[in-house]
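Asker: Dropping the structures in below, format is structure tokens.
Derivation of every value follows stated rules applied to the coordinates shown; laboratory data play no part. Keep in mind it's a predicted model, so treat the numbers as computed, not measured. Cβ atoms are built from the backbone, for glycine too; each structure is taken alone.
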Structure P
Amino acid sequence: MGPEARVAVYYAPAVDDPLFAAGATWLGRDPESGAPAPQPDLPGIEEITADPCLYGFHATLKPPMRIAPGWTWFNVLDAAHRLAERIAPFDLPPLAVTDLRGFLALREREPSAALYGLADRCVEELDAFRAPPTEAELARRRQARLTPEQSAMLERWGYPYVFGTFFFHMTLTRRLNDVEKAAIMPAAEAHFARALALPRRVTDICLFTQSAPGQPFQIAERVPLEG
């Protein structure tokens, strides 16, 4: 990985889970292979999903980071395996299409201590490998009108939505206006309905990599939970 490359720890459904295919076709890209996927026949769907497509269908556990000097991809991978060896698989709560401050996203319908505990451990136990964010990156984050707690998380962990400010979400769109939401939300609910009706377990964590700024994130390694 070059100096501008980034790695993130995400949750992504198993390839044989119908939710994986539903997410890939909704966003227009398979995050495992990187291949394009045919999207639903909806006006403007490619532009509406362009931002989440870049990151791949996922939920963030450890936000994207450049690897700090002195460490390599293999150090991060080894640490991820050691973390996963101590965490047992668990049931993912049922998900639903929701309006998240204007963005559409899949969110859990029930609380899950195991899910939030997994995110906390990924953030903390892999943080030694994180290069500090640049001033430009910090300034961009601060434009979101962060709360004092979110600002403190940004300063300490390089991302405002971790630990007490973390929320699980699988982003489906950019921010929508009311007219767009009226058309896209029912389409998303219909598109994901079959997959969301099925139970699923979290059995691994996924290391996604981005080769350079502006390039798509892709699954580089699935690390099984073995606790």
Structure Q
Amino acid sequence: MDMALIKRTGKIRKILRTVYPDVKTQLNFQNPFQLLVATILSAQCTDKQVNQVTPVLFATLSAPENFAKADIDVISRLIRSTGYYHNKAKNIKACSQMLIEKFDGKVPDTLEALVQLPGVGRKTANVVLGAVFGKPGIVVDTHVARISGRLGLTAGRNPVQIERELMDIIPRKSWNTFCLRLIYFGRETCRARNPSCPVCPVRELCPFQKESGTTGLSRDQICQYQV
């Protein structure tokens, strides 16, 4: 076990905890099913856009039974602005059908069960487990993947590899909040194409900042760290 890495990670965690003391998923939801659907919709789409779509969506189709019976074209129309709406509509309908057939219409509370659902991968499952059921999980979205690489916390490019590497250096009780803080940090400061290195609160602990300096990034550097 790399104790130096764990120690540096602890310092990063402490700083981000100070900057972002209260964190939660930015998707709006009122029950586990709504969060499950919203997280499926968030693929290749911003949380802000999803939050604009879901009020009308859930006012029209409020439960797994409604989605399971709904025509694909109806679901597609309601979620069109989230992008990739044909595929998302098929997944949400199929997911709803499986919830009814296999889980009595309820969202399961284990990773193993959640990833059986159409359109649900480990990222979506961990979002639901953490936000609804309070279960520890590492959510590897584009922000977490990009920033953990930039900070030198992980070497993997595969989300599953990144998830496992972070599990080794982050205390289990902090998995959910650490990932949420990276997401907040990625949206505000450590952006993909134009990171604000000069004002970054963890710049002294970041090898990427030392390599790139404070005068901007080269094209090669952008490509290297874009996830």
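Asker: Check the numbers for distance in nm of label points 7 Å out along Cα→Cβ at positions 130 and 194 across P, Q and tell me which is largest.
Answerer: P
Asker: Here helix-only ellipticity at 222 nm (-39500 (n - 2.57) for each DSSP H run of 4 or more, over all residues; to 500) has been calculated and equals -18000, so which of P, Q was it run on?
Answerer: Only one of P, Q returns -18000 for helix-only ellipticity at 222 nm (-39500 (n - 2.57) for each DSSP H run of 4 or more, over all residues; to 500), namely Q.
Asker: To continue, here is another question. When you work out distance in nm of label points 7 Å out along Cα→Cβ at positions 2 and 18 for each of the structures P, Q, which one comes out largest?
Answerer: Largest calculated value belongs to P.
Asker: Work out distance in nm of label points 7 Å out along Cα→Cβ at positions 122 and 154 for each of structures P, Q, then name the structure with the largest result.
Answerer: Top value of distance in nm of label points 7 Å out along Cα→Cβ at positions 122 and 154 goes to structure P.
Asker: Given a value of 18.7, 57 for Rg and Dmax of the Cα atoms in Å, point me to the structure among P, Q it was derived from.
Answerer: Label of the source structure: Q.
Asker: Please state which of the structures P, Q yields 20 when relative contact order in percent (Cα under 8 Å, 6 or more apart) is computed from it.
Answerer: Q
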